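The structures considered in this document are given below.
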Structure I
Amino acid sequence: MNIALWILQILFAALFMLHAVLHLFPPPRLKEIMAEQNIPVKRTIATWAEIAASLGLILPGAVRIDPWLTPLAALGLAVVMVGATVFHGARKETPAAVAAASLALIMIFLVWGRTFVVPLH
């Protein structure tokens, strides 16, 4: 189970980091799409939270300094994904809302796994 949790942590840290970087430095085509859909291109608190939490999924366990931060990072990402689910649901973007809800559930699984099943020491 420990290996499975590490794989999830690494994959989702990379996914959330990529998503945050795309929001910080969107390519020109993405800027056009966001402008067409009336989505402001700005650096939000959620973007910075994604960066911090992405690092929090990996670094505390990897360097063995305050590993209790890893489940908190996963919990923070779950909260961000609940917000994304509401955002996309309000815009009637069902596939994106389902994807965000799925990511929230995976992050909750990581919280459970790293808190109760295989905590990092």
Structure II
Amino acid sequence: MPHSVDGFEVTFTARRSWKASLRLHGRLIDTVPVTWTKGRWQAGTDVFQEVWFPNAEERETYRTSTRPFKVALAIAKNYTQHPHQFQEFTGIFEVQATGEQLSEHSIQTRVLRRFTAREALANA
């Protein structure tokens, strides 16, 4: 079931997927990692976001890249239950890896900006 977020139609790519499809007027714009609000924190004016990857090779590729990428930020129904049950998407953000690995499955990123469908249309 698609969720409307920042002008996009957002859906998980598969049940229990760690990825989401961003669509605009039915057209696939991007496939992005899904991350949780529990991994978000602020230091001064910088906002950081933990991003999880089930695959170590993919995690390492993102961790060492200097290219910004998009994530779909989600809220879980209950963060004490694993795996988390999805409640809703809250936004699409462009982030950049800091190079730091936070856990066996996650990396630290710095949030660059919120990404909207309006920007996707302007850059198309």
Structure III
Amino acid sequence: MKSFAAGVVITGPEGDVGIATLSDVGGSGTGMLDVWSIPGEDARRRIEEVIVELIASAFGVSDLRALYHERFDRDPWLLGATEPLWRTEVVFPEFASIEGRFESRTQRVLWRSDFESTFHRHVEPPA
């Protein structure tokens, strides 16, 4: 069982549209960011609109140096304006059978320094 350091419900005018969680925060200075949306373009767009604030919050409440994020082939990334900053770390080919089709799982990383320099937001870790 993963331990969760933080979690939020993302809402829009139409109600709750998704969730984001931060887990695996430990001595390595890294965390796992999971972001999920209900089906639909409006819900995905709403999540992508707030992702910069969510990531700034994750870095702001911790001393993380990097965030990791994983997706299967057909999953939307939901990373909005931060998308170009995420670097592929590893691809696990044919990781799981989903609906009768083998899909790869891709893990990407976002470095705190890249986020801060791009969005001009230096976020102080807690004292």
One of I, II, III was used to calculate P(r) over Cα pairs in 10 Å bins from 0, in percent, yielding 13, 46, 36, 6, 0; that structure is II
helix-only ellipticity at 222 nm (-39500 (n - 2.57) for each DSSP H run of 4 or more, over all residues; to 500), calculated, reads -3000; among I, II, III the input was structure II
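Each reported figure results from applying straightforward, stated rules to the coordinates on display, with no laboratory input. Note that the structure is a prediction, hence the values are computed from the model and not measured.
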